[in-house]
1. 0.6 is what came out when distance in nm of label points 7 Å out along Cα→Cβ at positions 218 and 290 was calculated for one structure; which of I, II is it?
2. Between I, II, which one scores greatest on mean count of other Cβ atoms within 10 Å over residues 82-89?
Structure I
Amino acid sequence: MVKAAVLGATGYAGAELVRILSAHQDVEIVYLASHSYAGKKFSDIYPGMHTVCDMVLSEDDVSKAAENADVLFMALPAGIASEAVTPELLEKCVVIDLGADFRLHDAAVYEEWYKKEHKHPALLAEAVYGLPEIHREDIKGKRLIANPGCYTTCTILTLYPLVNNDLIDASSIIVDAKSGTSGAGRGEKLGSMFCEVNESIKAYGVASHRHTPEIEQELSLAAGYDILLQFTPHLVPMNRGILSCCYARLKPGVKEDDIKKAYSMYNGEPFIRVSDDLPETKYVKGTNMVDISFRLDKRTGNIIAIGAIDNLVKGAAGQAVQNMNIVFGLDETEGLERAAGAAF
């Protein structure tokens, strides 16, 4: 059994982790921590987990968690993991960071976008970007996994085949993405309150969202040259889900069959479905699936590629468990086999 610890267990991503890990046949949860609710039972905060997980929550003690666990999931705000994760800690356990501290390869880029000093920049060379469909072989057996962001997971996987096969003019990429309000976390924020988001939609982080350099980094690696793109996220009045609409100009001579062949790289991937049906967030809700489709606009010469995920599962906790499964040589789908969401 893999012994697991979760720091930040009562946030939305942390709680989703606990839910998934509780049903994982190869995992024993040994440590749950929450600064806000230390001393309370997990099921006191999430009553739906009564009798499933009644563990008493501890303070966020990285050292104590590492002493007890084989894998430490850090579902904490940016800036904490970069200080807490050390070479000594990685000798004790595998760390899967759901935050942003180890996603970007360049500490200067991280500090520019997150306005925080990276405390252990040397570890960035050791960290693996945990997008299994792209970096599966690199993830195996590693000690430090940077779990990708939600917008980035959806956007990168939607665009990767097009960029990797040089089918589009990468300088023309525009990403228009929508997220449910759980993406903002469980903390009390005026902009996330029901009365503020209901019956409304708004753009935010325009020309400044922190997931932008993460998307550019991974697509640049796929292309073999630096890519700059336009990324605009929006908040919509739903609890969970990401929909990324990605626009780009096709290279001359590219046909629909070329695009279908490119997306065939996902054939056999357990969590990616490429189909003719346009993705909807309700069909991936509660799952680790990525739904992808595309349309060609012959009038403009553009492609519109669309992806959908559940931001809390494939965009956070589910992907973290998928990474854990790969690191420890377990069945990659274990704990994540739940079928697609309901039709309404």
Structure II
Amino acid sequence: MIKASIVGISGYGGIELFRILLNHPDIKIVSIYSESNKGQKIGALYPQYSHLNYVCDDKTPDEIADISDVIFTAVPHGGASVEYVLASIKKGKKVIDLSAEFRLKNKDTYEKWYETTHHHPELLAGAVYGLPELHKEEIKKANILANPGCYTTCGILANVPLLKEKIIDETSIIIDAKSGVSGAGRKPKQNLHFPELNEGFSAYGIPIHRHTPEIEQELSLVSGKDIIITFSPNLVPMIRGILSISYSKNIKGTSQKELYELYRKFYKDCPFVRIVDDLPNTKNVAGSNYIDIAIRIDPRTNRILVISVLDNLIKGASGQAVQNMNIMFDLPETKGLEFVGVFP
């Protein structure tokens, strides 16, 4: 059995990890940790788990590393995960970080977009960006795994086949995405208060949303050119889900049929990518680790539209983290993640 610890159990990403790992046949959860809830039983934080005896540990990063094979850090960016990464490296353990701390390879880019200092930039070069559909071989050897974000997973996977085959004008990419409110985390905020959120639909973080350089970094690697995109995130009054529409100029006259053939071939060995004919709905992926992708062509504007949907807490966070763990420990990629979503 693989011994796993979760740091940051009190957040949505942490508790989703707990739920998935609890049912993973090859995992034993040996420690859960929450800085603000030390000594509390898991049921005090989440009553649906009141029948379980897990208690939030009061252990140091070194002590957690001692008893673990892998540590999941589901804490905010800004250095909170670094001490666990350092402890893991020292003791030869693996760490999967769900924050943005290790996603960007350039220290200056991180500090510009996240407006904070990166205190251990020497770790960035050794961190692997954990998008299994693009970096599976690197993930297999990783000790520090930077788990991608939800907007970025949607935006990157939608555009990679087009850039790989040089079908689009790489300067024309626009990504317009809508997210459920759970993506903002569990901490109460005024704009997320029900009377202010419900029956509303708002844009935010335009034009400087901090996921932008993450998408540009990965698309640039595929393209071989410096990609600059326009990214517009929006908040919708639902709990889970992201719907992203990517727009780009079709420079080869590729037909919709040809695009579908390209996408199905490109993702044929990717068990959680579904290329669908109908326009996707977030309800079709809610509660699952799947991303659904559809393609359309607008003949009037000669633009390609790629529509992608995923559950921001699973394929956009915790499910993808478990998918990466499976690859890192040479398990079947789908193990513990075979569940389909819930409906309605």
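Each reported figure results from applying straightforward, stated rules to the coordinates on display, with no laboratory input. Given the structure is predicted, the values throughout are model-derived calculations rather than measurements. Cβ atoms are built from the backbone, for glycine too; each structure is taken alone.
1. Computed on structure I.
2. Evaluating mean count of other Cβ atoms within 10 Å over residues 82-89 on every structure, the highest lands on II.
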